[in-house]
Structure 1
Amino acid sequence: MPWYERGAHPSGTTLAGTIVPSPPGAFGYRRLERRPGEQLLLRTDLGGAEPSPRLRSLATFVHLSDLHVTDAQSPARAEYLDRYGDSDSPHAPEVGRVGTYRAQEALTHQVVEAMARAVRRLKGGPLTGAPIAFALSTGDATDNCQENELRSYVALLEGGGEINPDSGDPHSYRGGGELVYV
């Protein structure tokens, strides 16, 4: 085993396991499957020779990006544009596939909450085991730049509280994916 893998703590990282789409089912949908972890890749093409075993960690941090906490009931949503690309639309030849409706967006609060729990379970960096110094968010924390989305994002990362992702009538969902969306 190379020196740079001896102290590895891969739990919770892609070194321990990955998730990949399965082959499509009868209707084209795919399930997600667990697969083995990825191999550690030591790059020597950028820095020359293999590094010394005396290296030390400069920083251990978590990188968060493109989480898109979404208010699925926001009037800023543009799912209605998908209808212009439907095969029975007179605009379909000019418009093509629009793709503004993404069914998983109604679950973004749950995804971010699960991700935050996974980050909190990390004991340290995957190679050195050094404690995590900070988390860095590099954008797209919210989907529509709305205050309620940002408040939810921060609350989900802080943990310990209750979040209600419903911004509309708590008894009636009004957004993309409902039977009639106008």
Structure 2
Amino acid sequence: MSKLFFIVGNSGSGKDSLVQKVIDTYPLNQKAIKIPVRVITRPPSPETEDFESVDEATFLKWEKEGKFVFTWFIYGLHYGIRTEILDWMNDGHPVIINVSRKIIETARTRFENLRVIFVQVPFEITAARIRERGRENEEAMQARLERARKNQVFPEADCVIDNSGDLESAAKALLDYILSEVKI
């Protein structure tokens, strides 16, 4: 079974941008990286991130039916990762998922091949990015900012990527780490 990479970090740390850069520069002589589309109980928002929007009843039904390998609830929203990742990993594809830190402890007991990557950004940059994207109402934005203020480090991470400078440098550091783990 291939490696499973969790990308964690505060809202606005640039996780999705980093992962996209890695996908764009990943060597062609490797099994392709797979990134599952997260299922979220949030209205569609194609301009901010790629996810499958479902209502809460549908999400809870799918969860009960075992359609997710991981689920979590944060900021009033349910998030899920479909079981398709198990097939990808069995086929040798590395899988990268943007998840909440809340699920890491449980996931580590299920997947010994899990590597956790923390994307670190100073609070001031995080706050500016959250405000700039304008995805949340004021209350939700304040909740994300408060959580970011409390979570500037993550000692449980296997790798820390500084994304406070240029995206290219951070993406190269992330790609180098992933390649060192999948071993060409």
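Quick note: the coordinates plus some simple rules give every number you see, no bench work behind them. This one's a predicted model, so the numbers in the text were calculated from it and none came from an experiment. Cβ atoms are built from the backbone, for glycine too; each structure is taken alone.
Structure notes:
- Structure from which -5000 was derived, helix-only ellipticity at 222 nm (-39500 (n - 2.57) for each DSSP H run of 4 or more, over all residues; to 500), options 1, 2: 1
- Which entry (1, 2) yields the derived value 1.01 for Cα Rg over 2.2 N^0.38 Å: 2
- Among 1, 2, structure where mean count of other Cβ atoms within 10 Å over residues 77-84 as derived comes to 15.4: 1
- Among candidates 1, 2, the computation of relative contact order in percent (Cα under 8 Å, 6 or more apart) that gave 29 used structure 1.
- Structures 1, 2, by distance in nm of label points 7 Å out along Cα→Cβ at positions 45 and 101: label with the highest value: 1
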